[in-house]
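Got some structures for you, see below.
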Structure P
Amino acid sequence: MPGGEDCSFRGTTRLELMNYEIEHNTLSYSRSGPKDLWPSVSNYVLKLSSSSDPELPVAFMYFLDSGGGSYPEVISNTQTEWFRLKSQEINPDARVPELIFWHIPSKAYKKVAPWFYARKNCVGSLFMESVAAQEAELGMMKLLEKRPSVKAVFVGHNHGLDWCCPYKKMRLCFARHTGYGGYGNWPRGARVLEITQEPFSVKSWIRMEDGHSHSEVILSS
């Protein structure tokens, strides 16, 4: 994959990290992305199938590489075009709900961001820092705004944020700092998604390391 070799984490390239994840983490659904995409690693889509019919999609989940390290922190034009073509291919009438995941928040997050308090209609418990957004907006959010099937975008990056806020017709959500790497000493937790097929709904909440849960929100129904 072009570009996968020139960005590393403590001496391990991005491509090596992704290959290790795929090979050794048997519970992971991570995939390598198309070779002609920049930044070239981990752009893929997963189909959530009906329990009664494996061919019937309940939702599509798109995962995109938002850069970082020696790469610009952006969702590129090439990735945006890949999403446009892929979503038209597998969900041409936008009938099936879609959920979007990447790491570094887009600039749209700055527009809705609460600051030290919960803004009306935002749900969360951590409002401890400002949004560290991508370097530029290159069309991805405009594309998502036009698709009625897109229900929510999920990001990480800011360890002191865990909120979900309404934006246009969707929700913009942070996860929760889960591991023990990186900055900050806020209590660890994870964002959980519960997807129900009939009637369709997406519910989310934060489950803390000690087992208690909070900040439940209905993202789509």
Structure Q
Amino acid sequence: MKKFCKKYQQLFDDLLNSDHVKEINEMNKELYDFLSEKTGENITDVYDVEAIYNTLNTHYLANRTLPQWAWEVYPDNLMMKVAVSLRFKLPCYNRELAHLKTGLLFGEIVKLFQDFVDELGKSPKLLLFSGHDSTLADVLTTMGTFNDEVPSYSSAILQELYQNDGDHYVNILFKNSTGVYNLTLEGCDFNCDFANFTRFFEPIVQPNQTQWEKECENVSFI
């Protein structure tokens, strides 16, 4: 989900330069100024804030001593937490961004499940993807299940296909450092009927790499 997509970058830049995000940056100016003064860095947006948060969090988890000023913003300062949460939501802030950012991943997952439902017998029973905290946040945001908390180390999202009396349904779970939690898609119960599951992702999925490249406007098709 890191491969360059020209169209995505244009849409994302438009979002970052929108009045909405500019207003948020203005509201966070006090936090930015504080962090700039204490770190010596020029903190101007939520991405800069997240970089500071990540550094403090990594040091804290490694039992290193944090500077005294850090406790004013870490770990429970509301303004800091809201800014960091927004940084993780922005990459898939709307369906158009998510379609280009996570569409290939969800396309592969939906196809895998569909092959099992159709009993094609050629799909693996287990498929694993590795990523960063931002990757998990992208997936959670796309599903509408991001809880505004930064995914902790070793977090995982599980999507499981079940069959019961000929009916297929999907369970989605999120595991982090505090436990395992059921996730529910809009329009679904936890036992999400497979037809509803595929319907939810229909505007998101990319059918293949070629289509994605075309929508990204990375190449010219004559």
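What to note about this one:
- Which of P, Q yields 21.2 [mean count of other Cβ atoms within 10 Å over residues 138-145, calculated]: Q
- Test item: mean count of other Cβ atoms within 10 Å over residues 50-57 calculated as 10.2, pick one of P, Q: P
- Taking mean count of other Cβ atoms within 10 Å over residues 154-161 as the criterion, the top-ranked structure out of P, Q is P, with the highest value.
- Each of P, Q could give mean count of other Cβ atoms within 10 Å over residues 66-73, but the derived value 13.9 comes from Q.
- Among candidates P, Q, the computation of relative contact order in percent (Cα under 8 Å, 6 or more apart) that gave 21 used structure Q.
- Structure (P, Q) behind the derived value 1.4 of distance in nm of label points 7 Å out along Cα→Cβ at positions 162 and 178: P
- Structure with the greatest value (metric volume of the Cα convex hull per residue in Å³, set P, Q): Q
- At a computed -14500 (helix-only ellipticity at 222 nm (-39500 (n - 2.57) for each DSSP H run of 4 or more, over all residues; to 500)), which of P, Q: Q
- Calculating distance in nm of label points 7 Å out along Cα→Cβ at positions 114 and 202 for structures P, Q picks out P as the one with the greatest value.
Each value in this text was obtained by applying a stated rule to the coordinates, not by laboratory testing. Here the structure is a predicted model, which means the values were calculated and not measured. Cβ atoms are built from the backbone, for glycine too; each structure is taken alone.
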